[in-house]
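Participant: Read through the structures below before going on.
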Structure 1
Amino acid sequence: MASADISLLPFKADFENLSEVQNFLYTTLQELRKDSNWPTELKSGIISKLPNGRKIRLILPKGRDKTLQLLQESATEDSDVGESMRNPEELIFVGFFGFSKPREILTKEVFDKIWKADQILVDEFKNQKYLMAYVSAEQEIGGDWMNLVLCSSPQGITDWHNFEFHSDMASEISPEYYSRIRIHRGRLHKGLKSEKFTVYQTLFLAYGNDKEGSVKRLCRVWNTREEDKYFITDSS
């Protein structure tokens, strides 16, 4: 299928999931704002559940004051969170959806690699200047997981890709574990209060279900306007 033939509409469930995670984060921050005691474990992740019973993990690496800027509606200046927080309504997002290979071909060694990689990535979050929140959730109860990453500046995405281990994981570990991946990128123009995700690019990766599947890669920039309840495409 040619890139121009691909529509985002068949993947609208991705954005329904992202919207649930976004709302969970917003509600959680509203509750945390009432309490001066910021849970220190938020920097490494706390596990909770969405209303439908799906597991969710919330990681907020910046601490109370900087993280609560995600809720602010007035302009602020803080060199530690990046220029775009001077207009704190806008956030840069990445939505990751991974689908694992069949369990019968996944070895303990592969699972161990995935868990070790996860810990290394979580440990790195505190060093990422523009990364404000990282939220993971089950796509279905007991099923594969998805991630929502929020940054205060586009530079945050560049910095994350330049993190050497992230590149190694994408090229070496992901093909062993995943059969396919979708990565959506764009903006939340009104921050956590945004009603829709504005999507400018989606990366499709297909590794296949066998052990030595070769990668098929397609990067789609959304030049054609599409709109659904939870997303709108815009490449500008």
Structure 2
Amino acid sequence: MQKRPSYNVNPALPPLERSANLTAADGWRESITSAAGQFSHDAALNKALTVHGSLVGALDALETVRQTRNPEHTPAQHLGEVQRQARKLSEVYIKRAQEALNELDQRITRADSEIAERIGVGRADPADGGEIRAILRSLEPEERHRAILNAIEQGDTATLAAVWHGRPLTVGLEPSAMEGLKQRASATHAPDLLQFKQSLHKARNLVDEASREVLLLSDKAAGNPVAQKQFADQVVQADMAMAELARRM
């Protein structure tokens, strides 16, 4: 008797590999909103986290579709449908993500203005800003750094405004040192707003990185070449089985 060929009647697609950015949406929301403190209900922040949560949920649903082939569909039909749904999911999410990112950018800009207002440096360079920067620039590095730290601690808004609105070179600072002193001033005079701004950046990075990753996942949704070959083999094996039945009838 001729030995019947054996094969897997329903080879499974391997689960999509997702980074931490595309899992545990509730955990991300809790972490970011908790850090935002009194600003946890901010509209832009919560819109971004809602978009992220909807993506994670949609990917969970897509995974179920990938692993649940309709018996009436051929492997090729199943792979085609999975690919279509993955690309549709990607297109919808990318659009929503971009809207959320735009709103986050606008909110971050407003947060910067609110921090500047709280510190007392205003929105423009003061009239004597250039003179103050020249004095700071003439000091020795250690003395310059100490003078700016004293201005931060004492709330010397004239000196702080000159530093805040100047370029690093005009103050005599490296860009990284300039940014560090601005962070110090923000933490001293507007700690809640600084923490909120950091939460906005964290949400922005999360949504941005997730949107990049979902583009790659949409191309992998139909499985790797090995899994696709298993599904293709089903078609060949089914044809062989039907041919054998026809021969014996």
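The numbers here are math on the coordinates, done by the rules we state, and not lab data. On a predicted model such as this, the values are computed, not experimentally measured, just so you know. Cβ atoms are built from the backbone, for glycine too; each structure is taken alone.
Participant: As an exercise: log10 I(q)/I(0) by the Debye sum over Cα atoms at q = 0.28 Å⁻¹, for residues 126-181 alone, calculated from one structure in 1, 2, equals -1.12. Which structure is it?
Facilitator: 1
Participant: Of the structures labelled 1, 2, which one yields -7500 when helix-only ellipticity at 222 nm (-39500 (n - 2.57) for each DSSP H run of 4 or more, over all residues; to 500) is computed from its coordinates?
Facilitator: Value -7500 for helix-only ellipticity at 222 nm (-39500 (n - 2.57) for each DSSP H run of 4 or more, over all residues; to 500) corresponds to 1 out of 1, 2.
Participant: A value of 101, 35, 24 was computed for Cα extents along the principal axes in Å; which of 1, 2 is the source structure?
Facilitator: Checking each candidate, the match is 2.
Participant: Using log10 I(q)/I(0) by the Debye sum over Cα atoms at q = 0.10, 0.15, 0.16, 0.20 Å⁻¹, for residues 94-189 alone as the calculated read-out, with -0.31, -0.59, -0.65, -0.92 as its value, let me know the right label among 1, 2.
Facilitator: This figure was derived from 2.
Participant: Please state which of the structures 1, 2 yields 22 when relative contact order in percent (Cα under 8 Å, 6 or more apart) is computed from it.
Facilitator: Label of the source structure: 1.
Participant: Now for a different question. Figure out for me which of the structures 1, 2 the number 0.70 belongs to, where FRET efficiency 1/(1 + (r/R0)^6) of positions 70 and 142 (r between Cβ atoms, R0 = 35 Å, to 0.05) was derived from the coordinates.
Facilitator: 1
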